Structure 1
Amino acid sequence: MITCPWCGTSYLNFKPNCANCGGPLPLPSMLNQPADAPILPPPPAPPRPISDRYVWKLVTVDGWAIAGFVLGLIGVIFLFLGLALILGLITAFVGIPFAILGLGLSVIGFALMFWRYMEKQKIVNVLRWGNATQGVINTVEQNYAVSINQRHPWRIEYQFQCGQQTLTGQVSTLDQPGPQFQPGRPVFVLYMPGEPQLNALYPHP
């Protein structure tokens with residue numbers, strides 16, 4: 001059984017790329033490696049076949065995006081309720097504040113969602129076009145302050161060298177990190193040339 005490290009789709013036979021998300025699958029020689037194996041296979045040369053749909057997987061596990069969705073949904077409810085009250089004429093003085101509040105919450109919520117979508121799109125661009133370098137996992141922690149579908153996301157922090165700079169990055173995932181993403185383990189990091197602050201783990205958890 002071969003499981004895609006990008007989206008979790010499983011295959012009985014090896015394929016070079018996942019048919020669901022387009023991400024590269026691990027080489028067969030890596031499937032039975034011991035937990036203390038030094039590093040995952042290096043990323044292929046860019047452009048890498050990363051599906052455009054992968055951005056939505058990243059958005060659905062982002063706390064800020066989820067908060068924006070909730071605010072936007074509440075705002076839409078208040079907006080429609082306010083408009084209904086305004087159309088009732090008699091209750092217009094009640095409906096106007098509801099409509100204004102709903103409009104404000106909707107704008108804030110959907111603006112927050114759009115911002116997080118654009119941030120996750122940058123990650124997809126890094127995965128597709130970024131340069132590869134070696135890094136190391138610093139910490140792996142579960143965030144019990146956030147719950148998504150009754151699951152607490154994991155936060156993986158890592159560091160890597162880019163020229164003379166030592167940079168850090170982090171990624172959140174709902175899946176429990178495997179042995180390849182444990183503190184002290186070497187990993188591959190992708191970063192955008194000229195903008196190394198835009199970086200991501202490879203393969204992305």
Structure 2
Amino acid sequence: MRTGHATTTLVSTGSAQILVDPSLPTPALLARLGERSPVRADQITDVFLTTAGLDHMRAMGAFPDARWYVGENELAEAKSDLARRHEEARSGGDEELTAFLGNELELLDRCKPAPDRLCDGVDLFPLPGVTPGCCGLLLSLPRATVLICGDAIATHEHLMQGKVLPTCHDVELAQESFAEAIEIADLLILGRDNISLNPLRQPHML
């Protein structure tokens with residue numbers, strides 16, 4: 001068992017530097033960014049959340065000058081849920097939880113609904129089910145199509161076994177999104193794991 005972290009992906013294309021799911025705590029994420037890329041925090045142009053879960057957005061505050069995006073349905077549902085929980089905490093007199101949820105609401109208030117295309121070659125790809133409005137990003141490369149899946153496909157084990165997370169908002173819809181993901185992409189960047197070859201495309205890729 002360990003603290004849950006989402007996969008963080010940096011997409012560099014043209015003048016855009018898109019950071020997907022800044023999940024680690026800020027000091028750790030900035031250290032990883034410096035270790036694994038030449039991109040500084042102040043060069044990030046866009047932050048994109050595949051879902052608005054708290055474990056996908058721990059380091060969002062480190063990128064105040066970037067545009068912050070979430071899928072439209074995901075953003076609306078998450079803000080409604082957080083507002084309800086914030087009011088419950090406030091009414092219950094839990095000051096620590098009230099402050100924590102209030103901070104998360106402020107972060108989401110800064111987010112905008114993601115456009116259908118973030119930039120050339122980077123398109124929004126709805127993957128609802130695991131959450132009401134989960135969205136991935138579809139990257140069109142010269143020789144392959146890459147899908148950043150978020151939790152629609154959580155790990156390599158989930159991919160190989162054809163399983164979705166048991167905590168899904170809508171299991172049937174999540175299964176449909178899973179099927180669409182493996183139908184369209186050659187490479188899959190998984191929500192809690194590394195990049196994987198699509199098992200249905202491996203003979204073709206080789």
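Values quoted throughout were computed directly from the atomic coordinates according to the rules given, and no laboratory measurement underlies them. Keep in mind that what you see is a predicted model, and the values were worked out from it rather than measured.
Percent of Cα pairs over 21 Å apart, for residues 99-170 alone computed as 53: which structure among 1, 2? Of the structures listed, the value fits 1. Source structure of the calculated read-out (P(r) over Cα pairs in 10 Å bins from 0, in percent, for residues 11-122 alone, 13, 24, 21, 17, 12, 9, 5, 0) within 1, 2: 1.
Computing relative contact order in percent (Cα under 8 Å, 6 or more apart) gives 19 for which of 1, 2? Write down the numbers at each step before the final one.
Working: 1: 19; 2: 16.
Structure 1 accounts for this read-out.
For Rg and Dmax of the Cα atoms in Å, the calculated result is 17.0, 59, so let me know which of 1, 2 that is.
Numbers: 1: 21.3, 73; 2: 17.0, 59.
Source structure for this number: 2.
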